[in-house]
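**Student:** Below are structures written as structure tokens.
Every read-out reported here was derived from the displayed coordinates using simple, explicitly stated rules and does not represent laboratory data. Small disclaimer: the values here were computed from a predicted structure and weren't measured. Cβ atoms are built from the backbone, for glycine too; each structure is taken alone.
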Structure P
Amino acid sequence: MRVIGLMSGTSVDGIDAALVDVSGSIDDLQAHLIAGETYPYPSELRDRILSVCGGASLSIAELAELDDAISVQFAQAALKIQANHRPAVLIGSHGQTVFHRPPSDRLGYSLQLGRGAAIAAQTKIATVSNFRAADIAIGGQGAPLVPPIDAALLRHPIEHRCVQNIGGIGNVTDLPPVQTEFPIRGWDTGPGNMLIDLAVQRFSDHTYDQDGAWAASGTPDSELVDRWLQQDFFQQPPPKSTGREQFGKDYLEACLIDASGLSQADILATLTEFTAASISHSYHRFLPKLPDRVLICGGGSRNAYLKQRLQSLLGDSIISTTDAVGLNADFKEAIAFAVLAYWRYYEIPGNLPEVTGAPKPVLLGEIHHVA
């Protein structure tokens with residue numbers, strides 16, 4: 001089946017679109033990327049999304065208008081990615097997360113804008129959306145959702161691998177060798193690029209630190225990093241998930257107060273070290289042993305300094321990107337939502353209870369057919 005995967009992450013950089021040929025089921029899953037492209041949001045729309053993610057109040061009418069605008073952008077991305085190819089027959093759209101609250105002593109809640117029904121109507125392609133809802137409804141975190149796809153595509157017979165996505169938020173899939181009985185697990189490790197990007201945007205007119213060069217020119221404050229790692233989230237065992245609500249602008253402001261005596265370069269070095277250290281801390285604390293190989297994907301896979309610091313902290317683990325094993329590092333998340341839509345179409349459960357904390361596997365996503 002030819003499927004389009006669409007998603008925009010917590011960095012709100014734009015819409016990642018992947019046109020994918022998907023075949024097989026779980027044990028024999030194949031996902032071949034035909035085309036991948038990132039379509040930036042119009043600047044005014046991106047600003048509105050970030051404002052809402054930052055806690056700005058909206059009327060119901062304003063929320064509807066924002067949902068409309070995001071739906072249009074997602075539909076246009078789907079049409080553009082297949083323009084020069086044989087058309088897709090299904091879309092899997094994660095939408096744009098604007099709020100995520102993991103379950104605790106109350107129900108979890110997660111809101112993705114860019115409704116699937118509107119995308120289906122505009123593209124004339126059946127669309128699966130709202131992937132988190134079913135898992136959350138039965139008590140799961142609703143995140144991360146990519147680990148079962150990582151398991152199907154990247155698990156190795158004898159090599160212990162971790163697949164580390166570094167988007168706005170970091171999340172890991174722990175893949176023990178096939179020949180062991182250890183379960184596949186996954187969880188959010190903490191901030192990914194988010195704090196670094198927010199600091200760069202505060203200090204300059206750039207949106208991110210190219211190759212980590214600015215951070216590499218500074219010196220990280222290891223005492224600050226160690227202090228930040230004592231916070232509750234990093235001590236909490238999996239399953240766990242997080243988002244901009246926890247590691248957004250307010251969190252950065254607290255970090256900047258702590259780092260008030262440092263230069264801008266030193267602050268960026270410290271925030272980059274914090275991201276790398278949060279990943280390393282998570283592995284050391286929650287894995288039985290360090291992996292043989294760490295496969296990085298997402299925007300952080302292009303940050304040379306961040307990868308260097310991660311390698312230093314993880315010792316003998318081999319650090320590479322998912323490109324090295326045949327899965328595009330830039331579009332892996334979009335490919336995953338194409339697969340999740342394919343699984344939903346064929347009524348294959350898409351969550352891993354060991355990852356989300358849900359009591360059982362469930363079908364993920366709502367299918368919107370074309371009239």
Structure Q
Amino acid sequence: MVNLKKRSDVFILFLLGFALILLIPACGDEEVVVKPLEVKVTKVAAKDVPITREWVGQTLGAVDIEIRARVEGWLQGIHFKEGSEVKKGTLLYTIDATELREAVAQAEGRVASVQTLLIQAEEDVKRYTPLAEVGAVSKRDLEIAISKYESKKGELDAALASLSIAKVNLGYATISAPINGLIGISAARVGDFVGRFPNPVILNTVSRVDSIHVRFSISEQEYLELIRQLRQIDKSESHQRRELEMVLADGSVYDQKGFISFAQRQIDATTGTLQFEASFPNDERILRPGQFAKIRTVVENRIGALVIPSRSMTELQGQYTVYIVDENNKAQLRIVKTASSYGQYTVIESGLNEGDIVIIEGMQKVRPDMVVVPVESSLNEEKKPGENK
């Protein structure tokens with residue numbers, strides 16, 4: 001009986017302890033208070049903004065001329081400093097001309113030989129002509145003499161042409177700068193055999209860089225859209241040359257404006273793009289051929305465009321999203337379609353309405369339907385378009 005009583009007391013104590021364990025967390029829950037997340041917000045505003053487009057291009061000289069070895073031979077001399085400015089007519093390369101001088105000498109000997117034979121043929125014609133008139137020689141003998149004379153005249157013309165070609169080839173042994181410009185690093189060194197594949201044929205390139213051209217391509221769809229937009233511009237503006245900006249590889253904007261030089265006559269069927277070339281002044285020689293750059297221009301002045309700070313958007317696989325705060329202070333995720341950037345802002349095509357409250361700081365911690373405390377920040381407090389971050 002004693003054992004049963006002890007067991008009963010232990011069981012009662014166990015039940016009381018278990019009940020206390022259940023009650024303690026319940027009491028604690030009443031004391032925990034979760035504060036809503038504080039986020040910085042701004043209202044979607046309507047502004048008059050210029051809509052711009054950008055295309056990636058590559059720079060090249062206003063004139064790029066390849067320096068070629070037009071005759072075969074051993075490179076004897078390099079007479080310039082690589083990477084420097086050269087003047088038109090400056091001696092650049094010399095190629096061993098031993099064989100070329102021999103070819104000239106042979107051609108000159110051939111000319112002299114043919115000239116001698118021509119003189120003999122001419123004398124035969126002069127001697128046979130009066131004799132044929134009095135019947136001392138047959139007319140056929142005279143005709144043969146005239147034929148030989150005409151033949152030697154043709155041989156002389158051919159020999160003179162060969163001599164001219166030999167002299168031209170000899171002239172190719174010395175290579176001079178065709179224009180004033182910037183020359184690059186030589187593709188061959190003294191002692192190399194040049195002028196025949198697989199040896200170097202193009203020895204160097206001289207570029208005129210007082211102005212720089214940028215070659216870029218736009219898609220056929222963009223081309224058609226631009227044509228439609230340009231037709232909607234006032235006639236007074238349509239005759240003005242459209243200014244272009246160049247954005248360099250470090251993100252800076254080149255301080256000189258450019259203009260379209262020309263457009264390709266046809267769409268490239270393999271890529272579906274149309275090629276353009278723009279020209280920019282380069283008096284200070286800052287730009288070099290071969291740089292990558294973006295070409296930017298205003299394609300439309302949009303009235304009442306919806307803009308938001310660019311930092312309020314999140315991109316995932318080409319899709320842009322923003323968080324807005326509804327009337328119940330709950331965060332809602334919106335998918336937006338963008339038009340273009342405008343300084344620190346982005347123009348919104350669809351997905352938002354004027355007056356919507358957009359979260360611009362703290363959206364990394366926000367989840368859909370989360371209650372937040374919005375702290376308003378006016379768009380005027382944001383940096384002006386074009387200011388650096």
Structure R
Amino acid sequence: MAFAFNTSYASVDMLRERAKLKIPKFAFEYLDGGCNNELNLAKNTKEIRDIELKPIYTKPFASADLKTSILGMEYDLPFGISPIGLQGLMWPGASEILAKAAFESNIPYILSTVGTADIETIAKITEGKAWFQLYHPKDISIRDQLIQRCKDVDVPVLVILADVPSFGYRPKEIKNGLSIPPKMTLRNIAQIVARPHWALSTLKHGQPSFKTLAPYIPKNLSLKHLGLFMNNMFSGRIDENRIGQIRDLWKGKLVVKGIESRVDADVMIKLGIDGIIVSNHGGRQLDQAQSSIRALDNLVPLYKDKITIMMDSGIRSGTDIAGVLASGAEFGFLGRSFMYGVAALGTHGGDQVIHILKTELKQVMEQVGCENPNKLHNFLLGRK
């Protein structure tokens with residue numbers, strides 16, 4: 001059945017407000033929140049929106065073509081879907097819904113190691129086009145097995161996560177009991193009862209779990225011991241040696257996500273990494289960090305001709321995408337926007353968000369007179 005655009009939710013902000021009413025408060029706050037005082041969370045989007053573009057109205061212009069080439073692959077749009085852990089907590093089957101929407105619109109979907117669908121399922125849905133983001137396990141044999149599974153289903157791009165050397169301090173998640181596994185407090189149960197659609201859908205779909213990691217989790221663990229096992233499973237700090245080992249194992253395209261400094265960018269080039277995603281984990285790790293767009297500003301002039309540069313964190317709308325591309329990123333990734341859509345509209349949410357972002361971005365390009373996303377830098381005026 002063809003997708004029908006829902007005019008009642010014509011922006012990501014409208015979808016966010018609807019999502020807030022559709023899912024339990026603990027799930028919404030997990031999706032929507034950041035670390036500590038959420039300063040970096042707010043700064044990420046605000047500073048993207050300080051970007052100004054200059055329209056040129058008198059030069060010849062036919063139309064805007066949004067097709068984009070990245071890492072040797074052709075996509076219909078210059079943006080993709082970021083990896084998000086525990087997607088199934090926000091809405092049952094969210095990973096599969098978004099993977100399907102991405103495939104049908106020919107944009108990349110990145111599955112997280114701690115997502116709620118497994119590598120093989122997402123590869124089947126996307127016919128082998130989905131990317132995979134690797135959280136580095138302490139057990140090297142598990143790392144190697146995860147990489148082999150990606151090879152077995154022809155994952156085109158492996159993304160190493162660099163910006164979680166420790167878990168961010170997130171007061172709302174602590175209050176809500178969102179540990180691994182989540183705790184069911186009386187407060188959370190009351191929130192579930194108040195969201196019957198979410199509750200029934202979750203009951204039908206089954207409790208969300210880390211399906212990619214299921215083969216490595218011992219059977220019949222108590223909830224307490226499962227939490228301890230998951231907390232001890234990963235070693236988040238990625239050093240030059242570990243990345244080099246993965247580079248030797250993985251002969252496909254290799255990207256590192258979470259790069260913000262010149263020191264790290266130099267290491268990526270030294271190791272022969274194909275691309276970086278400038279990101280601060282959506283403001284969920286270091287509240288005192290610079291915004292993702294300022295990190296991009298510092299890296300693009302030095303590295304744009306040496307490595308593929310993409311960006312994540314703070315991008316919410318098509319106009320945000322335009323600003324990020326005008327600032328020198330070759331591609332943008334969004335996470336929360338897509339999850340707002342799925343939480344608000346279920347199976348149609350991914351398509352709804354893609355349509356909104358595409359329409360907004362194309363309107364900006366047509367307004368300023370830009371034929372292709374890779375030319376948006378010609379229209380950058382500066383920052384407020």
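**Student:** 12.2 is what came out when mean count of other Cβ atoms within 10 Å over residues 77-84 was calculated for one structure; which of P, Q, R is it?
**Tutor:** Working through the options, I get structure Q.
**Student:** If you work out FRET efficiency 1/(1 + (r/R0)^6) of positions 165 and 317 (r between Cβ atoms, R0 = 35 Å, to 0.05) for P, Q, R, which one comes out largest?
**Tutor:** Numbers: P: 1.00; Q: 0.05; R: 0.70.
Structure P comes out on top.
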